Structure 1
Amino acid sequence: MKSRGYQRLGLHEREEISRFISQGRSFREIARALSRHVSTISREINRAGMNRYTYRAVRSDRRAARNAAKRRRGKYTLGQNQRLWEYVVGKLQLRWSPEQIAQSLKKEYPDEQTMRISHEAIYTYLYVLPRGELKKRLLALLRRERKRRHKRKDGGTVARKLEDMLSIEERPAEVAARTVPGHWEGDLLIGRNRQSALGTLVERTTRFAILVPLHTRTAEEVRKAFAREMKSLPSQLRRSLTYDQGREMAEHKLFTRETSIQVYFAHPASPWERGTNENTNGLIRQFFPKGTDFNKVSRREIKKVQEMLNGRPRKTLNWEKPCEAYQQVLR
């Protein structure tokens with residue numbers, strides 16, 4: 001019979017070893033039952049200070065996994081392919097996620113297998129880099145997990161409802177279905193000490209984002225700044241805006257008269273009703289983390305981030321870029 005190539009012990013075999021030990025089986029009996037060499041069984045049981053009385057399958061399997069990772073260190077694809085490495089680093093510097101990079105490689109190099117890597121492999125390689133400035137700089141480019149959001153407290157005062165609000169429940173069905181472009185979601189990113197803010201608008205179908213510089217957070221300033229941005233859009237992309245019940249949208253009726261965009265309001269404390277905008281805000285925070293003073297960020301910097309966001313491939317768009325999806329709508 002043709003012998004198979006050597007394979008390392010797996011968790012299932014280690015559990016069998018543990019069971020046989022509890023039955024009082026000898027090393028030779030265990031080896032015979034598992035079709036392994038007796039020395040393999042002996043090394044496994046006596047490794048790392050264990051013996052037949054202290055051996056545990058799960059602990060041994062975890063140790064083996066750690067050792068395997070050490071053996072692989074330095075043999076990763078990114079460490080051996082300079083061209084691929086330069087591509088990955090270049091996209092990371094544009095704040096692309098590893099998954100966006102991996103999918104973009106398939107599109108840009110469809111016939112080059114050397115220009116292939118999974119997003120898991122990118123993450124793994126970055127985290128096994130030795131400590132130093134390079135590792136620190138590259139890890140800083142990765143997207144951070146969003147911190148838990150807390151309800152804002154308003155000093156015990158009861159928030160006043162906006163006049164003549166139209167509920168999100170009154171939106172046309174086409175908005176929820178994302179079948180027709182031109183429906184937007186909006187919000188504010190609040191800056192340091194709540195003294196500055198950045199307006200965010202995102203189109204639900206194409207995920208195209210508009211970042212709106214603001215001088216203040218007053219309803220008049222927000223209305224004028226949002227209207228200025230929205231009036232520059234083609235008419236077919238100016239249908240509705242879904243917003244929360246923040247006081248900065250108190251002049252929503254005047255905004256509608258100026259732009260012909262109907263504003264609908266989500267229920268209180270229901271961010272999932274504006275999920276596209278909430279997700280986009282999380283992406284923007286990668287560039288402007290909490291504590292940013294937006295009064296010190298120039299319009300040029302803000303629009304540069306807008307360009308970068310819209311130029312990154314998105315999984316929800318089947319790896320198209322928002323700017324590409326936006327252009328297709330205009331054709």
Structure 2
Amino acid sequence: MHKVLRSGIHTFWSMRHASLPHPQTLDVRERHEIPSALTELAEAQAGVISREQVHLLGVSDAVTTRLLREGRWRLMAHGIYYTAGTQPTWDGLAWAGVLIGGGAARLGPQASGFLHRLVDDAPRPVDVLVPVGRSARVGGAWHFSRERPGARSARSVGAPPRLTVEDTVLDLSAPAGEADLVALITKAVQSRRTTPRRLHEALNARSRYAHRQLLADILGDVAAGAESPLEMRFLHDVERPHGLPRGDRQRRRHGLAYISDVGYDDYQILVELDGRTGHEGVGRFRDMRRDNMFALIEWITLRYGWYDVVYRPCLVAFQIAAVLVARGWDGLPTRCHRCLNATDLDLCG
């Protein structure tokens with residue numbers, strides 16, 4: 001019996017099989033209600049149930065036909081029924097998709113991403129993965145794709161069955177640009193749905209992945225504490241290529257309630273990266289209050305925006321280096337390929 005078809009009813013069947021009548025003996029004239037096990041299973045599957053599940057729980061085709069005729073159930077696809085009186089929800093469509101797909105079917109990257117809260121909008125049609133060799137030609141609300149063996153982990157999670165968080169991230173990030181890839185990876189890690197180590201393991205298990213080195217680098221940056229595309233750019237274009245000390249990222253200091261983007265703690269210097277607009281109003285005063293609180297304990301706050309980090313990384317690096325030297329750093333900044341031939345005046349802003 002297919003895993004998808006049986007997984008939902010295993011608990012109900014084991015508890016009730018002794019008391020349920022044989023399917024051939026159940027007759028609508030003798031029993032005027034749907035078995036509670038079937039009702040509970042349908043509720044667990046967002047109102048959706050398959051013909052095979054109906055049979056396993058002791059309801060005949062004659063009863064099903066009557067329920068459809070009376071409008072209590074509706075036919076979603078061949079052998080797939082919706083048991084509620086409302087329109088199917090997106091979750092109901094997702095359940096229907098994997099039931100149509102049969103054993104080993106599971107939700108695809110977009111639908112899995114939505115249920116893992118990595119994708120904001122519910123995909124329509126619902127993407128469903130089915131094993132190679134299985135036919136699932138229903139269209140409309142569903143988009144079926146055949147899944148090549150070994151392309152992903154064979155393990156499915158959740159109900160309805162879906163890809164693991166790690167496989168979902170890898171699939172969603174494959175066609176993404178660098179900024180979107182960074183945003184997706186940091187969202188998955190910050191929300192504690194996965195870790196850089198688990199994503200590395202999933203990446204290493206794949207023979208094909210378009211951005212392998214880029215993703216490996218980003219995972220290393222995320223593990224180091226970078227939490228946004230701008231922080232990645234700061235790490236790659238400002239701090240590392242200019243030989244600055246490694247900053248401590250996303251930490252609270254001295255018991256204050258503020259989390260700082262980058263801190264050079266040995267020198268009492270903070271770097272705040274304002275990568276978004278909207279720092280006027282309340283946000284602006286919150287930033288000012290934070291900077292003032294650190295100034296009272298003799299910490300310097302340097303603040304840079306997207307334009308500074310992306311278009312003037314060398315100037316930013318040498319400015320930070322100057323403050324570091326003034327605070328006791330015995331190093332010197334190095335020149336990257338961008339500023340190799342720049343004059344000292346150019347790097348002083």
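Of note:
- Per relative contact order in percent (Cα under 8 Å, 6 or more apart), the highest-valued of structures 1, 2: 1
- Mean count of other Cβ atoms within 10 Å over residues 263-270 derived as 16.2 - corresponding label from 1, 2: 1
- Structure (1, 2) behind the derived value 24.4 of mean count of other Cβ atoms within 10 Å over residues 47-54: 2
- Cα extents along the principal axes in Å derived as 87, 51, 42 - corresponding label from 1, 2: 1
Read-outs throughout are calculated quantities, based only on the coordinates presented, and are distinct from any laboratory measurement. Keep in mind that what you see is a predicted model, and the values were worked out from it rather than measured. Cβ atoms are built from the backbone, for glycine too; each structure is taken alone.
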